[in-house]
Structure P
């Protein structure tokens, strides 16, 4: 069995118009939501064997914050350039190359492709994947090469608004 965690980076800033899209940092809300979601993941006992993150600033910052909150070692985080530059099929190709020793994999990336991947692999469709949302999928496969359309069961879908005061969730 494999476990896949799909994470959309936390809310980014558009404040600096001269920055390239790749360099956009997290905004204030993103810097609050990422540690809060890291705490949620720790409480859920989420412990990935490997985290693959887009190297874009907002995704890398989200990843480092989540990893710190979960107690995940940074040496088990990889930043493939393709996670910034590719689509859903490209992300699937990256996942297919993950070794058999990794049973719990976290992908931190961007919309719309994180949503498309969740809808491709999971059992519960997602219409809106909020920033810093986490979609967990249990896959009854022995190899990452065997993931495919609707092959997984959605375990949970968490996002910051569920945990904000008065959100009722």
Structure Q
């Protein structure tokens, strides 16, 4: 996980559910590249064709509500989204995102569509680069940063198992 990211903002409102993020008909594959091509296909048809690596989603309350499918954060990660900032997240979406290495920040920031923001994970700050306004958020605990650095829960667990095995030899 980078210590900070900077990117173009994609604004969304409240209650963006997983069906909006990735329509159910694309749940036949776990491939992030394929899922990315269909991200927000019905809710924001231009998203998949215009999103760039490093872009950041900024949303309202209850982002990721709906089903518990891991495909939704996979679609965002596959599309190159570097971070999602929202006032609140559905808990299962939050956990699924952390598990695959997609950083989420709970914070409220007033920023414009296609504006630019910087998220500093170490300082716990989000800065709107247009207005220069900054809001704070609680930084991730060290173990969560380590988990994210390793690409999510499964790679982190495999690394820890391998470390333990090497230690016993």
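Values in this text are rule-based calculations from the coordinates and carry no lab data. Small disclaimer: the values here were computed from a predicted structure and weren't measured. Cβ atoms are built from the backbone, for glycine too; each structure is taken alone.
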Out of P, Q, choose the structure whose coordinates give FRET efficiency 1/(1 + (r/R0)^6) of positions 68 and 140 (r between Cβ atoms, R0 = 35 Å, to 0.05) equal to 0.95 when calculated. Q
Which of P, Q leads on distance in nm of label points 7 Å out along Cα→Cβ at positions 108 and 124, largest value: P
One of P, Q was used to calculate percent of Cα pairs over 23 Å apart, yielding 37; that structure is Q
From the coordinates of one of P, Q, relative contact order in percent (Cα under 8 Å, 6 or more apart) came out at 24; that one is structure Q
Matching task: 1.3 is the computed value of distance in nm of label points 7 Å out along Cα→Cβ at positions 52 and 92. Pick the structure from P, Q. P
